[in-house]
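Dropping the structures in below, format is structure tokens.
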Structure I
Amino acid sequence: MNVFDTLSERGFVAQCTNEEELRKLFDEEQVTFYIGFDPTADSLHAGHFIALMAMAHMQRAGHRPICLVGGGTGTVGDPSGRTDLRKVLTDEIIHHNCECFKKQIARFIDFSDDKAIMVDNGDWLRKLNYIDLLREIGADFTVNRMLSAECYKQRWEKGLTFLEFNYMIMQAYDFLELNRKYGCKLQMGGDDQWSNIIAGVELCRRKSNTAVYGLTNKLLTKSDGKKMGKTAGGALWLDADKVSPYEFYQYWRNVDDADVKTCLSLLTFLPMEEVNELSARKDAAINASKEILAYEVTKIVHGEEAAKSAQNAAKAVFAGGASEDMPSVANTLGKKLLDVMTEGKIVASKSEGRRLISQNGVTLNDEKVTYGDYVLQESDYKDGAAVLKKGKKKFYKLEK
């Protein structure tokens, strides 16, 4: 099967510059393509995960990925999808974040035997002479065309800085550089990158007189159109130190029924026949499909051992017991429950804890907690631990 059909069938494809030509290219040669990741944090998150999966499908079909970390573009910040100016990062933070990204990406992509390439655009963008860049590249960008891009339109009313205005040029230059150096013929990315990708395609055509292509994937959204991958604590990070494998597993275990097919299609390698069967289930049977989804996604991101541990922890919770893989709070015996919740960062403040308790949102060992001044007693612990439930889906192990 042509990899374009694979990506289409699984729901990745949003927009493409020339589908017919790109399909033909996939059939005729090993295509070198790239996806960029700007180091805005020290971990990738669920939004990046869909791009990594698209990249993995491409590699499995025999094509060669270039994984680009934005040590150069990260100094500016992409205005796409933003209503405000991104925080300007120091060079030290950008370098640190790039190194973190490289380690995480290597869990998804095979870099052995030149099957993939890792690059940092800081290696060429930071060396550019500004006047030379203006003369060589600036003449190929019209302000009118740039301002018509959606990423700039969204910022127009609140104020678009000249710093951000340069971002599109930098990303387009990346494509030109990768085309010249590695024969890269395709840039992929989220659908919010369409304007930037088009700019790169046009620049390569003008400067190198070569045909290159752009392909965007759908963003990870729920059936109601809202972004997926957001938790009460912020982004759903792929770093186990930021979001534990258990919490990660629970997020996917608790997706809405309507989102099961989307998640199985985009975020697992399960065959589409199986995806269709699992997502067609109804009522109680769909819960088993969600368990498979959570296990498969957690296995890809954190490894099989972590996925099994998270699955076992979830089963222990269902059975009413504690598990080693739950987020835990130590030394809780004899303390007020509200203090434990605050110190263990289960809630952000005592007032939030009291409000949650008053709304019947906290249970201890399956019994509703009615007041926050309750003091944890010996009888609350089974095998040295109690189970605190916050809301409907968050479980914590309270150790004596």
Structure II
Amino acid sequence: MSIQATNKLYYHNTYWRECNATVLEMKYNQQGEIWVALDQTVMYPTGGGQPHDSGHINHIEVIDVEEEDGVIWHRLAESLPEGTKHVTVEIDWERRFDHMQQHAGQHILSAAFEELYQAETIGFHLGKETCTIDLVLPEFTDEMARKTEYFTNELILENREINARFVTEEDLDKYPLRKKPSGYEQIRLVIIPELDYNPCGGTHPQRTGEVGPLLLIGYEKYKGGTRVHFAVGKRVIRLLNEKHALLKSLSKMTSAPEEKLQDSIQKLQDDRKRLEQEVTEKNNQILEIFANQMIEEVNAHPQQVAFSRIFEGRSIAELQKIARLVIEKCPQAICTLVGGDHDKQQIVCARGEQVSLEMNKLLAVILQRIGGKGGGSAQLAQGGASSEHSLAQINDMIVVELQTLLKED
């Protein structure tokens, strides 16, 4: 047997924060969640781009609110005591009023885009930190953003009335709607006179002044149009406080006043790039020194083919650079290098032009033993592993395997 539709008190007065209600049904779904239906409620369910209210029923936390066939279901953190018939419903007013501000702010912002650029809003998302609207607006610029933000805040400061009412389909012709709704048994309009006439089931304040300041945070191209990120009301105050605190911290860190932060940070970036270039040059010089030391070793032992070395802490790119320098000067030699550290071991195997032994095959044998991955060519191969073997143990494996392969070769 179906139960009666819920009396939606949030449509009578969005400022009501609590109510008494009668329990119509309490049920468990397949996931073991507890849901309660009441004869009336002040809690708004998820819908129309607006998240659900939260709060308590008889001091039990309400986790979710959903509407199904006109019945508002409240998901509880725990069940009501058996036999409970009458309850008190209390909403989290901070959350509700925040949603009222964001939703009304979206209406005003969308109206501003229509007025300034004839841009239709085709999507709205009310997030936990910021909101977005999706616009039929192929091109958007910083100047357009500044103009829209200023215009929207001017509209808010006019403190116009925000009226919400249910109308019949026949009444729709009386209002200058941008888009008429269809397929609704009940049609609810949110009206800001001479600005916005919009079918909407969400909650809103009574006047635009209660929306508070609106801040355009950013924008991006989205599906051929523009997605705009914004915040309204208390969220703007929080964001500005966070940014001000960040500016003060950066000013203190850079020993520069806030008005000169940009110049100070640019100088730091330039200095960092210069230092990075110097470090790269010095490091390349060190790698060349390592390579020359190996080249001297090769030249000192003309009868020896294979030469190995451990370079602890060196990356695979650094090992490759050393190996290339060696085999360019020593075409008769095989150069195997092991680097990295105890967490990640790196291996590079390289041969000169006069050597026929294939380095990718040598590397594959070693990597199989230590559980590593890699690849490369017959001339130069590289790979790595995160194994329990030390760099010295891996180097010993390479030396032994090389001796075996050279004998076979």
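None of the figures in this text is laboratory data; all of them are computed from the coordinates on show. In this text the structure is predicted, and so the values were computed from the model without any measurement. Cβ atoms are built from the backbone, for glycine too; each structure is taken alone.
Numerical summary
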| read-out | value |
| --- | --- |
| Winner on distance in nm of label points 7 Å out along Cα→Cβ at positions 100 and 132 once structures I, II are ranked, highest first | I |
| Read-out relative contact order in percent (Cα under 8 Å, 6 or more apart), computed value 9, structure in I, II | II |
| Read-out percent of Cα pairs over 33 Å apart, computed value 60, structure in I, II | II |
| Source structure (of I, II) for FRET efficiency 1/(1 + (r/R0)^6) of positions 180 and 212 (r between Cβ atoms, R0 = 35 Å, to 0.05), computed value 1.00 | I |
| With distance in nm of label points 7 Å out along Cα→Cβ at positions 196 and 260 derived as 3.6, matching label from I, II | I |
